[in-house]
Structure I
């Protein structure tokens, strides 16, 4: 699961502004964002399959994903939609080419997952949304993302009008980006805290937390909820700033800050 709000802007100071929460069961271990061995890809990872829900490269490639597989805990080693962002970030296909490859792959394999994935290339100002709405059908919908403010959700895809959570985040996010100018690194934590979690109490309208019976009855009752928050700004100057707050296995929250330039 998860939820995203972002502005894909034309002619503004910030080319891309993004806020994202990832939600999963507590048995699903994730790592905080870090650089890949070659120092080119910045992403967190799901340790079950080494996939990711969000990443950005020094070459200006960006990918972010929400899916329903996490709600059902359908994550397998070497499989799953979380591997698609990794493939895009590691490759050199355009967003359009990659989306068409995913569509063919889904038709051939018919993997049982549903997801919503956005891939983008900052250097060519290209962004594409890839939606697989059903985990029982291989159909994939591809659309170019227009400039503007958007939300992304697991079931509804881009710009849901049915989810109260999405509508609330869109309203708050639209207010924020309307007043956002030259963002500084110290502002990143404040931006994330205002909308994705409450810095004092640890939760907010779009922060999710519950205790439910795990789909695998052998695992009993577990926490299901937000395990990471990511705030990203990519400026026209190619300066990138990223703030992340993520939950460790012991329940403690840690933070990361990154700043670099797209090469």
Structure II
């Protein structure tokens, strides 16, 4: 059933509340296209590949977690790789919506909350602090398990190899904090809150040493892999609300 872009935009704003977050770039409508939407594509990131496949799939909108514009990139010219992301959407009237921290943090359909539920965690609460707002989830495992065993569980749920830094792979994991994507620097918060483990997407060389030396089990399951969950949950929410045709564009990004 076709829907109006304005109705979708209003729904996404009310659901995700982007104005509540001091983010690294603009959330919401980043490229304006068709006013009426019959098909909507979803992807983790606005890339040349996701733009091409959105167009090929007949979408009038592409909704992503990682949009096109970031404060740390500064002004960009519409040339080269950036142009190959923008021009297909503009030429074919495809709207681009992007939601970064609001989709990380949402307590129902956020990346962290959705991953925690997929892992069977319970007693979920907000976790993390980015300029006064939580960006993740913490909770308990339904049943404690050895750190190495839980890595296997993460491997299976994420469908991605998981790096683990652990003071003792056989020690039990009972609780964990999750902030997906590139939140490797936030593991000390898990230590301060006396959690057994911390799950994110990336891990630096010094994180691997320092987290386990601090007595924490730290897991890095891939930036893209840990952030598929929120955009898939958002797609399901849009489908259920509007009965509009939606499709997901996966990425082969192993990072």
Structure III
């Protein structure tokens, strides 16, 4: 499915990809910042090539971990191909930072001074197809009597605005903390990583939009996982973190069958 023709051309391709659509796990993995593609129409967005490859453009390593989790758990994975600099699919259209004119400390010239028509065009091209595809998959599961569990996968930079971050894995939740509580308890017992609740971000930062849109109202178990990207910069690190997270999820789902 292509977005509105004004932003995406046939050469750009579709914004959303679904992998392992017939996965038997109740878990649905979602990776909103998986890709760093830029629509042809936007060129380089006025940014240097190194910035378009950096964490301001996407979540490095997140998709690799999500793919490993998808394989380990036999879980469906939904991910976005385009950079969050074009549109951040973990933000609603009304949010100012859905299309950031500054990302961390860097100005984004292509996003400066966008009016409501241009902002709506971005949302229609990227945000709506992404979340409507998730809605469709969830509706199909509901019709089949399969109650989904939503797990979103992200990565974060070790240094943000000059401040070092010691947390290695964040387990984030909004007002539904059931799955997060279990994972944090199991992570504490397992050791191996510095795992913390609602760090380096929290709901007040607006980061739980996908959970709010798809999981909270229908009461689906859900959690957001943030991984420091230096830990998943290579295949060995990606495999280690994916194995750790897969273990936490499997243990918790086994222990929570009655409430899931």
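Since every read-out is calculated from the coordinates, none of them should be taken as a lab result. Keep in mind that this is a model prediction, so the values were computed, not measured.
Hey, semi-axes √(5λ) of the Cα gyration tensor in Å derived from one of I, II, III reads 29, 22, 16; which structure? Could you put the intermediate results ahead of the total?
Numbers: I: 25, 23, 18; II: 34, 18, 16; III: 29, 22, 16.
For semi-axes √(5λ) of the Cα gyration tensor in Å, the value 29, 22, 16 is produced by structure III.
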Label whose coordinates, when mean projected area of the Cα convex hull in nm², for residues 136-191 alone is calculated, return 5.8 (choices I, II, III): I
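Identify the structure, out of I, II, III, from whose coordinates helix-only ellipticity at 222 nm (-39500 (n - 2.57) for each DSSP H run of 4 or more, over all residues; to 500) was calculated to give -8500. Numbers along the way, then the final one.
Working: I: -5500; II: -10500; III: -8500.
The read-out comes from structure III.
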